[in-house]
Structure I
């Protein structure tokens, strides 16, 4: 399921050391594109937040670096306004970054980043409740923990970001 189905996915999922950097290399899939910082959206308005939904689509389709970038733009905007939302977004960013370490052959990075992600996500679930911004954090965190513990050799079994309708 796509949350922004009308938006085309990039032609390749960037992997550092393998592909042209999407924004810095002239051969990159997003070279020359400069998005303005997104507006701040309160957590309750997550359904209206295109970069958040787009990040979920990118993550679910295996575009982990690109998802990280989409969510990072929101994280920068949220940091001075809403510490809980910033922590939640950083947890998602670190989850995507953890799985990106799998094809890079960096199991220590998978372990370290997934642990950091879980700390942030579980803190948000304890303090703000779950679901948060449409994500059942407790369910997602359990899946992140299990996937990271499985010593994955591929990103294929990673937990998906499934946003609720409520």
Structure II
């Protein structure tokens, strides 16, 4: 199971990199409407949530990257919302996910992890937290398909395998 999970995260990272490359650098601030995140903010949100959910799911104590996202919050820092910065932090989040999953004792997947999140306290198995992390990054990358299309950019081809 660990091998398959890591394979899926590698694929997701490569697919997200294609999205990051497809969006022109001068369009990272683009938002389809004022009430939604910019492309850069979507990708920072994807990164932060990946780190947070993987931290909970693996039970890791290596939270330096999570502390950075919480204290610095690049999603709300216009100076950080350039292509180089976004690509760097997105890749750091995927690398964090793969490293911590790779180091996790998969005999603990059925353990319950409890976390207070916006919307209340959540109690799930470690496996469920890891699956939520994967679902979340897929969701936000998928939202960015619309951003690319509205900018006249053909989105990357689907990568199921």
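Summary table below
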read-out	value
Test item: P(r) over Cα pairs in 10 Å bins from 0, in percent calculated as 11, 41, 37, 12, 0, pick one of I, II	I
At a computed 3.3 (distance in nm of label points 7 Å out along Cα→Cβ at positions 16 and 136), which of I, II	I
Origin of the value -20500, where helix-only ellipticity at 222 nm (-39500 (n - 2.57) for each DSSP H run of 4 or more, over all residues; to 500) was derived from one of I, II	II
Winner on relative contact order in percent (Cα under 8 Å, 6 or more apart) once structures I, II are ranked, highest first	II
Structure from which 23.9 was derived, mean count of other Cβ atoms within 10 Å over residues 64-71, options I, II	I
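Where a number appears in this text, it was derived from the coordinates with a stated rule and is not lab data. Everything quoted here is computed from the prediction, not taken from an experiment. Cβ atoms are built from the backbone, for glycine too; each structure is taken alone.
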